[in-house]
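Structures for review follow.
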Structure I
Amino acid sequence: MGLNEVSYGHKPVLINTVEKYCGLKKGDTVIDCTLGLGGHSEMFLKHIGAKGWLIAFEQDENNLKIANERLNKNKNKISIYNDNFVLLKTRIDELKLKGADLIFFDLGLASTHVDAPERGFSFQNDGPLDMRFDTRNRLTAEEVLRKYSEKRLEEIFKSYGEERYAKKYAHIIKRALPITRTKQLADLIQRFAPRQKFYGKKKLIHPATRIFQALRIEVNKELEVLEDALRQAIRILKKHGRLIVISYHSLEDRIVKNVMRDAAKECICPREVPKCICNHKPEISILTKKPIQPEEAEIQQNPRSRSAKMRVAEKL
């Protein structure tokens with residue numbers, strides 16, 4: 001990583017691969033739907049030059065301040081919104097923008113989230129059970145545990161965490177309330193985890209990992225807005241414009257894969273219809289038959305990139 005990434009405590013995932021696939025030129029318009037600390041956008045700005053336009057979305061106010069400081073040295077036209085990317089089309093319509101040459105999503109947590117105990121995203125250090133990207137929102141992880149029924153918690157753990165012991169953990173959590181701290185929750189899960197306290201097909205993981213993932217997704221409604229935003233992005237892209245999405249767990253990647261697949265189909269008629277009557281035309285061409293993943297060298301340098309999967313499509 002270059003000096004900028006190190007100095008901002010931030011290592012943009014798959015940065016070289018994103019640069020290879022972005023296909024940008026001077027004067028292009030880029031929409032970064034997940035600005036974070038601005039690492040990827042800083043690279044985009046170098047390609048689009050002074051006549052280019054960067055539009056970005058970032059829910060986290062603290063990340064927004066860092067990204068603004070990082071990007072303000074550029075002379076490009078920059079429009080940044082402290083919004084969820086589900087408002088993509090709304091903001092683009094307000095700008096009267098005719099289309100974008102690149103729309104980018106990096107769905108991972110920023111290092112500022114994971115490394116800040118007070119944000120409550122990680123159990124590596126003790127902190128309040130918060131987990132909000134946008135602190136203007138009221139719902140926290142602690143409130144989810146306290147207000148949701150045991151059955152609803154089980155559904156969340158199963159659906160959003162793909163947790164095999166969802167029912168068991170929902171039961172013990174409701175019995176142990178109040179739970180207000182990250183370490184308190186992690187220790188509780190580990191204490192009641194099955195004998196093999198760490199499990200996983202590819203690597204050993206802490207038994208609370210999937211519970212924390214599920215809570216974060218519920219608090220921020222991540223999966224609810226992702227599919228909608230991706231479909232908006234496909235409509236907004238210019239001809240030959242590219243959509244690049246980096247996801248970090250199977251639920252996200254499945255949504256990205258399905259949205260791209262559906263948009264690339266020539267026919268969307270139900271299977272029982274013997275002859276095509278939909279007259280649907282494919283909107284995109286998928287450029288990555290399989291998702292691109294980081295090479296071992298990047299994983300060694302940035303362990304948080306190990307689960308990243310990148311998919312790319314081009315507007316027809």
Structure II
Amino acid sequence: MRRHTTFRQLEIFEAIARLGSFTRASEELFLTQPTVSMQIKKLTEMVGVPLIEQVGKKIQLTPDGQQLAQATREIFDILDHFTMSVAERQGLKQGKLSLMAITTASYFAPRLLGEFVKLYPGIDVSLRVTNKEQVLASIAANLDDLYFLGQPPEDIDVVATPIMDNPIIVLAAPDHPLAGKKRISLERIAQEPWLMRETGSGTRNAIERLFTGHDLNIHPRLELGSNEAIKQAILAGLGISALSRHALTLNQPDQFAELDVEGFPILRHWYAVHPAGRQLSVVARAFLDYLLGRGEGAPVATGRKI
């Protein structure tokens with residue numbers, strides 16, 4: 001009997017390549033780990049070359065495995081486009097929508113996705129929220145339909161569509177001495193102890209550009225890895241910070257004092273991003289159109305291929 005690759009084997013292999021783990025792939029696909037291992041063994045025998053190798057406790061794809069992973073994703077994209085094209089011709093909005101967002105976008109992304117799903121309940125959606133580095137890696141690998149970012153990558157060839165304003169405001173505890181003051185100068189605010197996100201954060205970059213442009217430096221008292229940690233530090237009286245106004249979505253209106261500082265708010269945007277070479281599916285295009293219908297935005301091509 002002639003051996004042949006099954007769709008299920010490719011699905012299992014793609015999950016392992018994306019997640020970097022047999023265990024996580026088996027959990028995602030609701031399969032036992034022995035079943036996953038057996039199917040990958042059969043796939044490897046059919047292909048005739050090693051696809052996965054063990055390096056210490058980690059697994060990684062061989063060069064042939066990387067090529068097969070890319071080919072597999074292209075096959076799945078073609079099938080998804082076909083399925084959704086059929087659905088569109090039938091007058092339906094159904095299919096899959098895969099989104100990924102940086103952590104700060106978690107304040108609004110689930111709400112927008114929930115509103116969209118109410119309009120089109122037949123769509124199967126997924127949303128992963130993670131750090132910027134993992135989002136950029138996923139963009140480079142062309143794994144998801146759309147990505148929510150506050151700053152489009154400059155070294156990847158993408159189309160970035162602004163979908164909403166992202167104002168950066170200065171926050172302090174309600175009892176801070178500067179709370180209620182008008183037109184606080186940058187010179188004065190630079191003297192305060194600052195609480196900052198980690199180096200490389202888009203919000204931090206925007207803050208530092210503003211002060212540097214006025215020949216001022218701010219010296220962080222603490223560097224914290226999340227907006228929630230910064231908010232707790234503000235309330236503890238450890239300093240002030242500047243965060244996206246969206247970060248206050250779940251807080252009471254009087255829980256923080258927004259300081260009236262010259263040069264603030266810093267007006268930035270949230271972007272829906274996708275690789276320039278990726279053709280948006282019917283569902284992804286419908287979701288992007290829905291986002292643009294809520295405000296103003298125009299596609300911006302940026303970056304270069306890596």
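Taken together, the values in this text are just the output of simple stated rules run on the coordinates, not laboratory data. These numbers were taken from a predicted model, which means no experiment stands behind them. Cβ atoms are built from the backbone, for glycine too; each structure is taken alone.
Brief remarks follow.
- Computed 1, 7, 14, 17, 15, 11, 10, 9, 7, 5, 2, 0, 0 for P(r) over Cα pairs in 5 Å bins from 0, in percent, for residues 42-217 alone - originating structure among I, II: I
- Structure (I, II) behind the derived value 12, 35, 31, 16, 6, 0 of P(r) over Cα pairs in 10 Å bins from 0, in percent, for residues 50-153 alone: I
- Computed over structures I, II, Rg/Rh (Cα atoms, Kirkwood Rh) reaches its largest value in II.
- For volume of the Cα convex hull per residue in Å³, for residues 130-193 alone, the highest value in the series I, II is held by structure II.
- Source structure of the calculated read-out (mean count of other Cβ atoms within 10 Å over residues 26-33, 21.5) within I, II: I.
- Which entry (I, II) yields the derived value 3.7 for distance in nm of label points 7 Å out along Cα→Cβ at positions 82 and 210: I
- For distance in nm of label points 7 Å out along Cα→Cβ at positions 58 and 98 computed as 2.1, the structure of I, II it came from: II
- For relative contact order in percent (Cα under 8 Å, 6 or more apart), the highest value in the series I, II is held by structure II.
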